[in-house]
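Student: The data blocks that follow each hold one structure.
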Structure P
Amino acid sequence: MNTGWRPLTLFIQLGFAALLLLSWFGPLTGVRPYWDVLDTAVYLQLNGTLASGETWRLFWAVANTRIVDGVSALLFAAIFCVYVIRGGWVDMPARIAQGVFLAVFTVFILNLSSNWIFDFERLSPSLVLTPFYGLAGTLGDIKVKDVSGNSFPGDHGTAVVLFTVFIAAFCGRSYGFAAGVLAFSLIWPRMISGAHWITDLLVGSASIALVASALALGTPIAGRSVCQLACVLGGVSRWLAAKGLLPAGAAYAGLPR
C-alpha cells in the first residue's frame, strides 16, 4: 500500500472539489442558478412519482427508514469481509487494518463536515417546493426520512460515496464495482422522498469525498496508519496462534509471502 505522497492526486482532486464548491457557493461564478434549476427539476420529477400508487409509495417509505440504512451498512461490511477472508491469514491483518481505517476515517469526516465545516441551515426541497408527496405515516409509527432542516451535505450520501471510494482503493476494481452498484441504488431514496436536493449529493457529498480521499490516499495518512495497525494486529495474531487460541495458519499472519 502506498505510504508516500501523490502530488498529482492531491492537485486534481482538491482542485475539482474547489471548482464544485465555488460553482455552488460563489455568487460571482454565475453557475448557481443552473444548479438551482437542476435541483428543482430533479425534485419535481422524482418526488412526483410518489403520486403514482400506494405500492410505489410503500416501497420508497421502507427504503427511507433507519432499518434499511442499517442493512445498507451491513452490505458494505459484507463486501469488505469477503475481501478480508479471501486474503487468508497472511494478508488478514493488513486487510482488517484497512477496514478499521475506512470506518474510523469516514466517521471522522462525517462529523467534521456536518458539525463544523458545513454548519448552516439548508431546508430540504420537501419543506420549500410544492407539490410535495410526503411519506410520513405510510409505515405507521416507523419514522420515514422525507424532510430535513439541514440537508447540505447529505450525511447518507457522503457515507455511501466514501465507502465506495475506499473499498475501490483498498480492495480493487471488482469490489469497488460491487460497492458502486450498491451505492447507486442507495442514493435515490432520499431524493425521491424529498429529504435532499441533488446538489446535496453532486456538490456536497462529492466535494467531501474528493477532499477526504485526496488527503487519505494522496498523502501518507492512510498508508502509514494501515501499516502500523497491521503490524500490531499481525503480532497479536501470531501470539494467539502460539498460545493455541487461533488456528495454526495465524502463525503466518502479517508475514511476507
Structure Q
Amino acid sequence: MKIDEAKQPQGLRRRRVEQLLSATTFDRSINARIDTISRRLLGRSYETDPLVGSADIAEVFTASLDKFDCVTYIETVVALARASNVDDFTTWLRKIRYEEGRIQWKRRNHYITGWIRNGVSNGIVRPVLIPAVRTVSRERVLNVVPGIAAQRILVKCVPKAAVPGLTGHLQNGDLIFFVSTRRNLDVFHAGVLVREGNKISMRHASRSRGLVVEQELTQFLKANRMTGVIVLRPQEWTPGRTAFAIQGASLSTGQDDL
C-alpha cells in the first residue's frame, strides 16, 4: 500500500511546535536545545503504544506533543532540536522513526538496535565509547514484535557495574538506553540525560508514574535490573539545512519501565 509521505502527521499541532521552537531561539548547541525542549515536555502524559499501525493495520504517521512512550518522547525531542520550522520537525521525525524515512509499519524502527543504526547512518547520533570504560557484548534473538521476523544480533553496552566510570564523560542532552537482561529483547527503556555539575538526571516517559518525569540516574539504575547501558550523543546540526545521511533496539514494544 502506497503511503503519502507528505501528509500531515496525525495529532500535529503546528502552533505548539512553533512555541517549542521559539523557546530554543537563543540556544547555540543541539545539547542546549534538547535540554530546553525536554524540560518543556515534562509532565506530559505517558501512553503505552502511542503509534498507529501493525502487521494488519496500515501505519499512520503521528506527531503528538501531549502523550508519549519513552521512544516517542526521545524522537520528538531530537526532531524538534534539529528543526527550524514545523515542516522541518515533521521531516526529521519521519527520518528518525522510519528506515529511509518511509512511512510503513515494516520500516518503523521497532527495535532500538535498528533505531540506533538508522540514527547513526543518518548522522543524527553517534555512540559514546570511552576506551577506559569496560564494555560487554551479548547475543539476543529479537522476537517480541508480532509480524517481524526474528533477528539475531549482538548488543554492545557498558555493563551496569561500570556505569559510574562512564558518568564523568556524559553530557547534557545525551541519550541513554537500558539493555534488557531478556534474551529476546535488546532495550527496555530510554531517556534524555541532564547534567548539572556532578549531578546527572534523566528525563523520560515513565509508565509507572504515568508522566514524563525527571529523576536522578543513580536512582533509576538502583531500582532496575539491566545488562547495561548504551549512550548516544546527538550530532550538531544547523537548523534550516536539509541533508541526510545507528547500531541497534525497539522501545515501542511495551517494554518500558517502571
Structure R
Amino acid sequence: MDSEFTKDKQSNSDLFRSLAVGCTINNTSRIDFEKGVFRRVGEPTEAALKVLAEKICGNPSTSANAFDFEKEMKSKIEIIAKLDFTSERKAMSTVVTGYNNGKDMLLKGAPDRIMGKCTSYMSLSGKKQMTESERQNFTTSINNLAAQGLRVLAIAEIPNAGALSSITLGNKQSLLGDIKKYSQYEQEATLVGIVGIKDPIREEIKPAIQDCYTAGIRVIMITGDSKETAMSIAKELDIINDSDDVNSCVFTGS
C-alpha cells in the first residue's frame, strides 16, 4: 500500500473497515484454496471485491492467512437476509447482525442506482450529508473512472437496516416476497466508497477483431457495463475511434 492510502486509513479506519466489510460480506462468491491454487467460485467481479477487502483490512502474506479478514468478519457477522441482484435492479443488499448496530444493511451495485439511494456519505472526517454539489462531485469521479475502462461499483450501508429493521430469520420470506419492494427497502443509505475494477482484455480479442474487419465483418459490442466504460474498451479494441460521433455509435438501453 502507498503512503497516501496508509495515511488516509489511519485518519479514519472505520471508513476503510466499512468498505472492506461491504466488499466481502455483501458478496455471493467464494475463493477456495485447492491443491496449491486459489480458485474462484462465482462471478469474477465478486471475487475481486473479496481480494480488495483483504488488501484493505487484512494482512495477506501466505495462503494460510490470505482471507483472515473475511474469516474474522464471518465469525462476528450473521446474515439475516439477502436482496438479490438482478439486471433490472443493478444492485444487491444483505441484512446482517453483529456488525455496527442491532441490524445493518450492506449495499452495492451500479453507481447511479446506489447513489440514488444515498442521503449521506462517509468521508475521512466523518459522516456528512449528501448535498447536490457532493453528488455531482461523486458522479464526475465515477465517470472519470469508467472512462478509463474500469467497471465501477458503489458500496453503501444503512444503519439499523432502515425499513427492514424488523426483519428476522422467521419473517424474511413474507417481507421479501415481492422483489418490486426491494428498492423502497434500500433507502436513506450512506455511501461508503467507490470501487473501480479492471477487467483485462484477453490477448486474442484484438487480433480477432482485426480479422473480422479484414473479412468485411462489422463488429458490434454489447455489454452490461456503463456507457463510459464501454466506450473506453471499444476504443482500446479499435471498435470505435476518437473521431467517431458517440451519439451515432454508442447506445444505451434496458
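Student: Please state which of the structures P, Q, R yields 4.9 when distance in nm of label points 7 Å out along Cα→Cβ at positions 26 and 154 is computed from it. Don't skip to the answer; put the middle values down first.
Tutor: Values: P: 2.5; Q: 4.9; R: 1.1.
Going label by label, the one that fits is Q.
Student: If helix-only ellipticity at 222 nm (-39500 (n - 2.57) for each DSSP H run of 4 or more, over all residues; to 500) computes to -7000, which of P, Q, R did it come from?
Tutor: Values: P: -21500; Q: -7000; R: -10500.
Among P, Q, R, the structure yielding -7000 for helix-only ellipticity at 222 nm (-39500 (n - 2.57) for each DSSP H run of 4 or more, over all residues; to 500) is Q.
Student: Starting from the value 42, 36, 17: which structure in P, Q, R was Cα extents along the principal axes in Å, for residues 74-185 alone calculated from? Before the final figure, lay out each step's value.
Tutor: Numbers: P: 56, 32, 25; Q: 42, 36, 17; R: 44, 34, 27.
So the calculation was done on Q.
Every read-out reported here was derived from the displayed coordinates using simple, explicitly stated rules and does not represent laboratory data. Worth saying up front: this structure is predicted, and the values here are computed from it rather than measured. Cβ atoms are built from the backbone, for glycine too; each structure is taken alone.
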